Structure P
Amino acid sequence: MKCRLQLVAVVLVVFTSFSANLLAQTAPEEMNLGVQAYRQSRFEEAIQHFEKCVALAPENTNAHLYLATAYAQQYIPGVDTPENKLMAEQAIDQYEHVLGGNPVSSARMNSAKGIAYLYLQMKKFDDAKKYYRMASDLDPDDPENYYSIGVIDWTQTFPPRQEERAKLGMKPDESLAAKDKKVCAEMKEKNFANIQEGILNLHKALKLRPDYDDAMAFMNLMYRERADIQCDDPAARDADLKTADEWVEKTLATKKANPRKAGHSTEPTRTNPQ
């Protein structure tokens, strides 16, 4: 019996030592384990490894980026729970850490885009635009940041205008100015700056990528937004609607010329640490 107890004690010591070694990984080991888990979409496990890595090596930018993106992968848009909000906040904190302490422009750009995308999903549109602008300052040649700003501008202008039109019982082809000039003026004051900003940024995106059919599609939408708030200028309204129609034709022609792009996502860009 005594020998058996001694054997059990030895086994427990060996097991405890083995377990401790598993828990006491070096920063590179934790990083590698985290990347493996991340690539296999085991995000909770990846988060655990990246958290250990940044604790052991706070200067490891890639670990902070991976940790931020793993948190972001766990965030579910539209789910209003403290736990879900915390995931987004933790991701933003990690991205901000990289923005605040890293001189490498690519790391800072990825962080800015990551924060922008999260704020967009959280419907914090002005914050999202702020960080997409930051990303475009860091990489002026990336058309997707300008496109994303344009999409957000449309997202901010279309719903309130449509809500007012619905209240007035308007048909799709009716002019808001002809129906109610006061409401039209209110919508112009509310939406005009965002519409102009959206058109400007979509033009920048198309200058950098002339066959950017998603940007073309939103140019159509933005010109229709502007047409409906040309409250005192019917000629300007007609001109904007004509321009919108021209962008529809350009979009269709571009999609036809590039069939592989058909069905391409129109979602604003997010970041990926890989």
Structure Q
Amino acid sequence: MRLVRCPGLLALVMLTLSCTDTKPAGVSFTAPPSVVVNGKTVRLDASLANKKGEPLPGMSVTYSASPADVLEIVAGGGIRCLKTGDATVTLAGGGLSQPVVVKCRLPTEVVVPPDLRLVLGSAPSSLHERVQGEGGVELRDVPVQLSSSDASVVAVEGNRMKPVAVGRARLRAAVEEIAGVTSVEVVERIVSEPLRLADGASRSFKLEPGEYEVTVEVKADFHAPQGVTVSWEGAACESQPERQSHKVLCRVNEPATVTVANPKQLGLGAGMNGTVAIYRVPSP
């Protein structure tokens, strides 16, 4: 058997060169983002490597892209998305070929729902933003970064909204510089329950100081133009006349009582069925 020996100490450089594995075994490159969301250059910097993963200098790699209207090759080892679509970059050299899938998603708008209301104590929820591309096409696989203007009112946890305290904040949903912004109001539920009032009956609710919204929706047991009244004790808020739908805002400066009443009718009065909801809300 013939034994191949490397030169000794007098030719260390020659030893290194003669013992290095120079056979290409793979194409090494910097992987692109899972989704490319802009038209900036993304560098792949591909090179050939031996089976140990060591780069092989002096051996070039060629780049080609398909389809060409989605992705283009940039001189110096880069690629650039031209429009939304899926493309493949083929890296070739040393008798090897490596395909690289590139997802191009170029947003033109982030659409967010307007004027949201969150209830204190509720679980974190999704904003349900929508990323749109050219022609209004929805881009479902684009990552969106959510941020709050006031984390003490609305916090962001795992890209979900979490109400923290009664107040107002603005939420921003962004894909890099493309963003949508919406207002969020956090309220505290005091009462939210069914309401049943017989003719002449009433329900009262005690409230601590704060800003409140009272909503009442009722219908008569039988066809009748009757409703309920809303009145206040201990608060300088205007009482509401009889009707079937109420939405009242009131500032309570000291402990007070709000009463929903079904006024007594002459003869046979109708009972009222519906709902009552009282929320502590941010100051106007």
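Structure values in brief
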item	result
Computed 1.18 for Rg/Rh (Cα atoms, Kirkwood Rh) - originating structure among P, Q	P
Source structure (of P, Q) for mean count of other Cβ atoms within 10 Å over residues 70-77, computed value 19.4	P
Source structure (of P, Q) for helix-only ellipticity at 222 nm (-39500 (n - 2.57) for each DSSP H run of 4 or more, over all residues; to 500), computed value -26000	P
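Laboratory data are not the source of any read-out in this text; all were calculated from the coordinates shown. Predicted, not measured: the structure shown is a model, and the values here were computed from it. Cβ atoms are built from the backbone, for glycine too; each structure is taken alone.
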